[in-house]
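Computed from the coordinates by the stated procedures, all read-outs in this text should not be read as laboratory data. Remember, predicted model here, so these are calculated numbers, not experimental data. Cβ atoms are built from the backbone, for glycine too; each structure is taken alone.
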Structure 1
Amino acid sequence: MEMKKMKNLVVCFPGIGYHSDKPLLYFARKLAKEIGYEDYVEVSYSYEKAGLQKNKELMDEAIDCLYEVAEDALKEVEFHQYEKILFLSKSVGTAVACKYANEHKISCKQVLFTPLEETFQYIKKQKSFENPYIAFTGSNDPWVEEEILEFLSKERKILLYKYDGANHSLETPNTLMNLEILREVMEKTKEFVHPTKNITW
């Protein structure tokens, strides 16, 4: 009797103002589908409270609120039925994604687009760089302190790619440069999700 092939799943955790139809998440989702992640689930939420930027108390409150939304949105998903699971997340969504994976003990790869400092409280320290996380940030991201983000990534042995002059959307004032950044980010995402050769760190 032929065994039924297990599918692969992508779960998307957008940012508050950065939705899944914006470049990083849109193309990452298309890329994942091309390499065999057939099923897709998106956590949709909105959050109106202002003043979150570099305010840990308000940010933690927002993360808790959005996490409850994620719990409800994903309650019907049978994660155990999937062979591979990929979490794509952006900004505050990176914290929600990491917290959800921890709480539910989900074995998955995670692509963290412009993670926040708060994200790292939900990431355990790894023994080596061969771990399930990859992160991308910009040197002009007003939502994070560059040095702190680099320290936390190094401490947890997470490969962090930084783009000079890029903001919280990984964009600069130069449109053609933005397209180059986007292409490189997608190439590195593809290599991480579906490696074709050994990576040396």
Structure 2
Amino acid sequence: MKVVCLDMEGVLTPEIWQHVARRTQIKELNLTTRDVKDYRELMDMRLDICARHDVTLAKIQGYISELDVFEGARGFLDWIRERYQLVILSDTFNEFADHFMQQLGRPTLFCHNISYNPVTKRLEYFLRQDNAKAKAVQALRSLDLRTCAAGDSYNDIHMLKEADVATFFRAPANIKDEFPQFGNLQAYDELKDFITRSL
């Protein structure tokens, strides 16, 4: 059996926090996993900023509802599902991603959880485990499944290294140059060809 493992933001959907930054005009929220290697450090920083500016979960969910998945993303996932198993491995939160999952036809998603504490007036997040993407691929491979992975950010590197075959998809130049062992495909048709040839 063969499994395709994809990152969500930057591969199938826009970057959520960058949209929140535009809508709130808080420039510090523009930083993503393309910029900061340590995900907990990035999230702690985001939550501090949100607390200072009274950005609640409900507000963020409202901003997310304004976004659409990337053009061609749904058709790409449908193509995968006709041929292989599919898992979305993301460091987003279930409470953020539901809007996109509906548009994408409800693929399997492994991610984290976030909530808003009205007492402390802060967002609180729960990571299922550190380096969850890579550990998910390890688990799939332990079941004797052949895995193909694609992502675009620092938090995808370990996932790509654990997969049987892997590639960047629309990664920025700084990440592509730092990890030249992975290609950097730009279109879903290119990724289809890579998956077909590799799996």
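For Rg and Dmax of the Cα atoms in Å, the calculated result is 16.3, 59, so let me know which of 1, 2 that is. Matching structure: 1. 20 is what came out when relative contact order in percent (Cα under 8 Å, 6 or more apart) was calculated for one structure; which of 1, 2 is it? Source structure: 1. Each of structures 1, 2 was scored by FRET efficiency 1/(1 + (r/R0)^6) of positions 50 and 162 (r between Cβ atoms, R0 = 30 Å, to 0.05); the highest score is held by 1.
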